[in-house]
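Pasting the structures in now, so scroll down.
Rule-based calculations on the coordinates, nothing more; no lab input. Fair warning: this is a prediction, and the values are worked out from it, not measured in the lab. Cβ atoms are built from the backbone, for glycine too; each structure is taken alone.
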Structure I
Amino acid sequence: MKKKLLCLVLTAAVGMTMFAACTSSENIPETSAPTTAAANNGGDTGESKDTEAVAVGKKVGVSMPTKDLQRWNQDGSNMEEQLKAAGYEVDLQFASNDVATQVSQIEAMINGGCDVLVIAAIEGDSLGTVLATAKEQNIPVIAYDRLIMNTDAVSYYATFDNLMVGTKQGEYIRDALDLDNAAGPFNLEITTGDPGDNNAKYFYQGAMDVLQPYIDSGKLVVKSGQIEFDKVATDAWSTENAQNRADTIIAANYSDGSNIDAWLCSNDSTAYGVANSLTVNYSGNWPIITGQDCDILNVKNMIDGKQSMSIFKDTRTLASKVVEMVNAILSGSEPPINDTSSYDNGTGIIPSFLCEPVFADINNYQELLIDSGYYTEADLA
């Protein structure tokens, strides 16, 4: 994936704040994606407008997939807090991982007078009909973190660089095992995310771009034989589903006491399921386990040596960028974007703003997660 300028999340020492270094490009905000040529012209981001004046009488609908995963609770609360602080009325809804519920909630947002919709889709292909109604009513749609597929109603996309998430996970395994120098072979297993979530394929692809050459050479061995995305996917990103599959893999391939050297997990809910299974069923050396989102339980596992790393996606940064987008759209200015080539939702390229993820591990979690104010010491006790 061709990457343009990214939002670089930097965390300094104790007492300093996290900030994002970012750029913007000019678009004429419409209810469907603007042309690439328009997106590439530099211009005003709309930050010079009086945000409070723009926000007066304006309502933003925010649709999150579920409360079952910690990260979506944080995304929703960060979004609501920052939009309200900017002066907007906010209709925040969680859809309990049920597509029909999410469709119904978005319909209610449209009928309830929302001026902009911010949507993290449960399934990227399931919102075309309801978003066609939004387009008919000239309501712009910002796809949040998960790209909404096969509809021309999506105006913009705000996310972290999803391919880079997987790349960093793959690189962590590569470097931790010293694959370029160690003799090997090493045993690897793979657990990725929900097949209906477009991001899951990016996470998988980014990691496999790094790891596949070592699999092909025999330095990495997947004893279960489960490598293709449809074999390693986890419905609903469920911890229970990940744990059940890990139980089966361990029983079938590692009951002889052989080691699992690394287990690629695309996010923290699946990593937690894998760690639970290893605790009960596995007697070998503890493997490297990757993750994503820095959920509290997983950071505790990291501190306890049961998870090696987790991709840190500071949702405060992403929420702030979405508020900028909303301000720009409603003021008739150009939303900040930095990618006009990477994300095609089936109807064309969606102008996007990508923030750069970083990884947390035992060596830097204090600085990234606690010193930055994302968590407190008590949260992780």
Structure II
Amino acid sequence: MNNEKQSRNISGNNDAGWEPIKKTGVILFSDGSIKYGYGIGKIGVTYGEVCFNTSITGYQEIISDPSYSHQIVNFTFPHIGNVGANFEDLETANPDGKIHISGIITHAIIDLPSNYRSKLSLDDWMKQQGIVGISGIDTRQLTKNIRDNGMMNCVIEHSENCNFDIPKLQKILSEVKSMEGMDLATDASTKTIYQNYQKSWDWNSGYEDNKDSKIKIALIDYGIKSNIIRMLNHFGCEIKVFPPNCNINEIFDFNPDGVLLSNGPGDPHATINYSVPLIKNLIQKDMPIFGICLGHQILALALGAKTIKMSFGHHGANHPVQDLDSKKVLITSMNHGFAVDTQSLPPEVVETHRSLFDDSNCGIRVKEKPIFSVQFHPEASPGPQDCYYIFEKFLDNINSNL
């Protein structure tokens, strides 16, 4: 076993000299490669599908996004951890506060965070949340490998004593399931119906509650990000969040003006037994519907289209998407490994947005109905704010339907 040692000044005091540090982390990939690095976060073993994220800000929002369930995020930006962690920049909306990501891979080792909002280091926050990670990895080389050969599975171990049982880890890796066919939405979503009034974060006041609700939105949770709820509250909506396997009577007891289908993890086709019948019922009642990411894919399935597994997906806050109606180009935040197959769209469904990276589908609408969805994240967090108008479009559809 190659468990190299490297030296660095770990005290910040030149008089203390240089002390050796051991490589306390190892990562094994399904292509057979093994790399050693420095364990971060929880001591232990984790596994999942590796994807790369190209965002240069918002790593805490990315790590806490429920859509990363069963995935290990490889960050292309090298300085992950430099602004520490806080208790506000979280995207897990479930009342239990559980974070679903399987782990992270970073390049640089960040010891001391530097930001006025930081409450603790990324390493300490990951320990609190039970997240295993590894640093000191050539993340850009790994990204090129994924881009050229597709996503792989991996297993990471963080061990303080650096004693790695490679055959045991290889056995764990061999048993990691493919993302295709996995229903992860039921685990990443709420089990109970609840309401949330929190508005978007403000520089001066932080988070405040919405006290001026004009429109009622039923939000079906497949693994929702907090900022989707915050944006709707920001626009003056009353939000009630429902589990993905709820029945339509529970939704209509709330008497909503519109329904939002949230983002979430896993294979959209694996949800069809509980998601598609409900959505078809909502479509028949001409309910205004807005889908985001996984919600977009599930809506497409309910309309008769198909979804496909992508080679390496889209994960980042710099993805150019063209609005095919206005011809404008939006810079969007994305996080998905599946896509709607444009060729499978039925005649009554129109493609509205398209990725300028690979021409994959990024939006649809139904002719003559107040129903549409997008593959990207209009709420961003992290990401640019080009797409906030998508929420206004949803509210316009509702107002026109009242």
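Where does the value -11500 come from, among I, II, when helix-only ellipticity at 222 nm (-39500 (n - 2.57) for each DSSP H run of 4 or more, over all residues; to 500) is the thing being computed? Traced to structure I.
Here FRET efficiency 1/(1 + (r/R0)^6) of positions 142 and 262 (r between Cβ atoms, R0 = 35 Å, to 0.05) was derived from just one of the structures I, II, and that gives 0.75; the source is II.
Using percent of Cα pairs over 22 Å apart, for residues 214-349 alone as the calculated read-out, with 52 as its value, let me know the right label among I, II. It was calculated from structure I.
Among candidates I, II, the computation of relative contact order in percent (Cα under 8 Å, 6 or more apart) that gave 14 used structure II.
Looking at mean count of other Cβ atoms within 10 Å over residues 166-173 over structures I, II, structure I comes out largest. Computed over structures I, II, FRET efficiency 1/(1 + (r/R0)^6) of positions 174 and 358 (r between Cβ atoms, R0 = 30 Å, to 0.05) reaches its largest value in I. Highest-scoring entry among I, II, by FRET efficiency 1/(1 + (r/R0)^6) of positions 118 and 150 (r between Cβ atoms, R0 = 41 Å, to 0.05), is I.
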